[in-house]
1. A value of -8500 was derived for helix-only ellipticity at 222 nm (-39500 (n - 2.57) for each DSSP H run of 4 or more, over all residues; to 500); which structure in P, Q was it taken from?
2. Using distance in nm of label points 7 Å out along Cα→Cβ at positions 34 and 234 for the comparison, can you identify which of P, Q gives the largest number?
3. Rank structures P, Q by mean count of other Cβ atoms within 10 Å over residues 162-169 and report only the one at the top, that is, the highest.
4. Have a look at P, Q and say which one yields 1.5 for distance in nm of label points 7 Å out along Cα→Cβ at positions 154 and 178, as calculated.
5. Name the one structure among P, Q that mean count of other Cβ atoms within 10 Å over residues 138-145 of 19.6 was derived from.
6. If Cα extents along the principal axes in Å computes to 82, 51, 26, which of P, Q did it come from?
7. Please compute distance in nm of label points 7 Å out along Cα→Cβ at positions 42 and 274 for structures P, Q and give me the label with the greatest value.
Structure P
């Protein structure tokens, strides 16, 4: 017995649960780090987080300070991305806008993903009329474009960044519920779930202990890929005046303010637009890499 145990250790078999988790993470990181584009996306996301945290320290000017003497100045050494129609530094406003964007992304992920995960797992495990009702509700939500549905919710709740987050979260959960339900339909018939059920485990314990962990990888991939859509929806609401209220430096609102100057003072709308493009691309690249590393069935 001792010889067999030593042989298994020599072959690289995990000696404990912690060792197994560390080995899985090591394999995941090797797969992810080999994907150059995924690492580029990860770098963009990390940069967004750093800028969001250190924006007030990094910005060379007050993003709210108005100076009509320097209004509509093109990019130069003093104002790296130029100034807007009120003489505010666009670079500083873009940096501060990163915090708003990251806050929206995190809040939507924290609200919508767990709700969709729990609802989808319960729906798939229980089946019957409950599953039928939940899936028909998700069909109704998915029948509308996300931005249109978010506009309807914001119109009912009122403009503001908090209501925009709630509206986007309400339009995001059906996708996560669908994914969790599909994974649950496969997992619920597994032998280890049947064994736990025969031992007297309750339905909630089975869902929490055995079903949900099997859905996490797919959920992480989907949440990361959805972040670009969340950013674009938030920017769309801000562009229409239903997101962050002025003078908040939200990227969509900055584009809306600069659209009337687009042909002569192109930098007003172009710079926040490039920020949206860069961050959305970063999340998409990272999501593709996570899908390859966590969900080989892709």
Structure Q
């Protein structure tokens, strides 16, 4: 977490604490005066009304972020034209950061949405579960996704740091790409997908230096921070997640915290880094740690239609 993110977070927490502490003080004074028979309109002064407005707005925003936005999945379409394809288009659906818990949240919905999109390929850029007990839900969800050319995944930080011994992909049809590249063909045209597991960027050279300039090359890596090295390799599209789009974002400002080494530089969406298109997916789930809400950072499924110019 960068220093400026910490500063913004402290300011926001302090503002919220001030508002609700002020409400407690006002209500306490009102109750004290009423008990002593000295009724005053302390709750209706101009300053008190302003404080009430912010307090009520905060409650409404919290309810929206807890009960509504986590379930409002957004499908983002990203068309990409390339001279590396002549007559064929590939549809790739990216999902990220499911963070499955034992209780179902978006899992059933995303299966229907994705299968209705009829992707050629599905990729998952890491962070599968918040609890080991959610593994069966994760695997059932991934198994039910359909993609005729293949399904591919890389580990996120939760798989690497918290639950490294779980078997995430057997029986799901997904292939884990651990410093590996696969070539996929459709109508005699080829694209490649490379994957590097979270925390193993030292394997980038041996994986990415082999990429052919003739193919459209896609990299899967959980963190967006590898963007600083991407210009050294022949990567056309770099797909990642991790930031959740901040999970809590403010209008006009964006993500409060990205938990990324680059801070807000790559918080969500599409970026151009040299000759590479970088896409940072907001993910579908929520981190295991509170506050477990989404605000101005809707869960996302990204659809890449890659075709000839």
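A short reminder: the numbers here are calculations on the coordinates, not readings from a lab. All values derive from a computational prediction rather than experimental measurement. Cβ atoms are built from the backbone, for glycine too; each structure is taken alone.
1. Values: P: -24500; Q: -8500.
Here the read-out was taken from Q.
2. On the way: P: 3.4; Q: 7.6.
Structure Q gives the largest value of distance in nm of label points 7 Å out along Cα→Cβ at positions 34 and 234 among P, Q.
3. Numbers: P: 22.2; Q: 13.4.
Comparing P, Q, the top value of mean count of other Cβ atoms within 10 Å over residues 162-169 belongs to P.
4. Numbers: P: 2.3; Q: 1.5.
Label of the source structure: Q.
5. Working: P: 13.2; Q: 19.6.
Only structure Q yields this read-out.
6. Traced to structure P.
7. Working: P: 2.7; Q: 6.4.
Once distance in nm of label points 7 Å out along Cα→Cβ at positions 42 and 274 is worked out for each structure, Q has the highest.
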